[in-house]
1. For the read-out distance in nm of label points 7 Å out along Cα→Cβ at positions 55 and 199, a value of 1.9 was computed from one structure; give its label from 1, 2.
2. Tell me which of 1, 2 gives 36 when you compute relative contact order in percent (Cα under 8 Å, 6 or more apart).
3. Mean count of other Cβ atoms within 10 Å over residues 47-54 computed as 27.8: which structure among 1, 2?
Structure 1
Amino acid sequence: MDILSRIPQLLVYGVISGSILSLGGIGVSLIYSIIGFSNFAYGDMMALGAYIALGLFSLFVSWSIPNTPLGPLSFGFGFILAAIFAIGLTAVAVVLIDRILFNRLRNHSSVILMMSSIGVALALRNILQFFWGPQPHYYIERIQIASVIPGLGIRIKPDQVFIILVTIVLVVLVHAFLKYTKMGKAMRATADNNALARVTGINTNRVIVWTWVIGGALAATAGILAGIENKFITPELGWQMLLSIFAAVVLGGIGNPYGAIVGGMVIGITEEVSTAFIPTGYKPAVAFIIMILMLIVKPTGLLGKRR
């Protein structure tokens, strides 16, 4: 009975974790469907965004930019401003990485691109360790008291509500961009058939740049939200989440951004609920098992299409 009583609370934690995984999964799916390779540097791009936000926040504090907590949140205007700038700077950095490296290898096989992304991941992680060290850096100093949802007995913190709301807003914005804007339609056309998109006059190089911009922005946001939820960040932040993100992408359907949302929620909820039965350290194994089972039962994923 004690285990069953924990399930509702773990479901809430799963939705929060799934929100972060969904944002990461959307970015990985967009890059895979349009550019055509599995970007193993994506987790470290998340960490890059989180550390840029940390650095800018420290800079803004030294400039006496106010950071009085906004309402019940544990952070204020200064941190939000730092996060917005960090998202933009991360997107720029990701585009530069593409121009310097991935763009030069685009005519090679996807395996070459994938291996190069592993090199980028190691480089980014070591750069973060060089400047900030391997020790944890704390995002939030104010201790929050969780609110209890009446009638349910579920505890949730204002920061966690903020994470869920930001995810919902970003998912809606990405959906609107892909469905209603000219560039979004060009991105979907390129994902369906790159060669045909070029023949019809679509500037696929511009599409690729936009893909990296959106992917980089989502990576930074996911990293920052993970820092808010964990209260601290380390250079290993993104690497530790990478397996769960790829499991979400495989579960939802490789290359399908909407499938990544579903997969992220399923993986996040399953990982958290599993802690009622197994030690917390085994959560990555749960994601791995789900990914393997999906590859065996339905390799195209829940929402994937046969190519």
Structure 2
Amino acid sequence: MSHSNRSTSSQHVAFVALLLGAGAIAFSPIFVRLSELGPFATAFYRVALALPAFWVWMALPRSKVGLARTPSTRGDYARLTLAGVFFAGDLAFWHWSINLTSVANSTLLANAAPIFVTLAGFFLFKHRFSKLFLLGLGCAISGIGSLMGSSLRLGGDHLLGDALGVITAMFYAAYILAVGKLREEFSTATVMMWSGLVSGLILFVLMYITEDSLVAGSMMGWVVLLGLALFSHAGGQSLIAYSLAHLPAALGSVGLLLQPVLAAVLAWILFAEPLGALQVFGGVAVLAGIYITRRGAG
């Protein structure tokens, strides 16, 4: 098999991994809804309970053909730390935003990350995007707006919460870009382990300062936290981190918009939350946008 064919094949596999990862993290709002703990405590256990899985993964024998290396310099650890800071910021500002604005506003604005990833790619890394890719991006973002439906109202009394939603998108965009760069050198397990340690420490401080209840009060409460940590975080985020080693960060960020579509469907199935014609149209538009950006990315 030629190098070109191997590269194309790896991109196909990576895109499938990206969509599977988005599907796994689509369950995270469901787990958060079911959690007995507050938002920061839930976010802390999301990363903390996943760390043993990453540690075991890191301890497994490495493939001799793998090119991933072990972090060894201050610069290596600084970049891994920065990814953890970005992810902690993403979770913290998103939960803060939810408390100050509607869930619809917070979800829409947090999912504006692809816009910031694309802008950063253009201005910082001099990436060029095809018209087809930009058309798909616009279609996907518009679909997210439709998916939020009539509950979406920007500005007014929710201005601070809306602003925090935008900051959430910036942090998640920075996290996607950071992971994409780190995966050029380090394994998925290494990136997830170190970024998880850093984000876990930050979230622990926020949890300790702001929340009264720090541990789940029932077995079901711990089952929910384990599901969030192992299925959505360890499983979903690892698949996403793997895919970002083989896909452009901008395409990866758009592919992740599958998550709110699936989350809306799950909320409809599990919690009987209404899913009208406008939301269905929005979901279809997001899927069409993902397909178009995939074609536009080459």
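1. Derived from 2, not from the others.
2. 1
3. 1
Values in this text are rule-based calculations from the coordinates and carry no lab data. All figures in this text were calculated on a predicted structure; none of them were measured in a lab. Cβ atoms are built from the backbone, for glycine too; each structure is taken alone.
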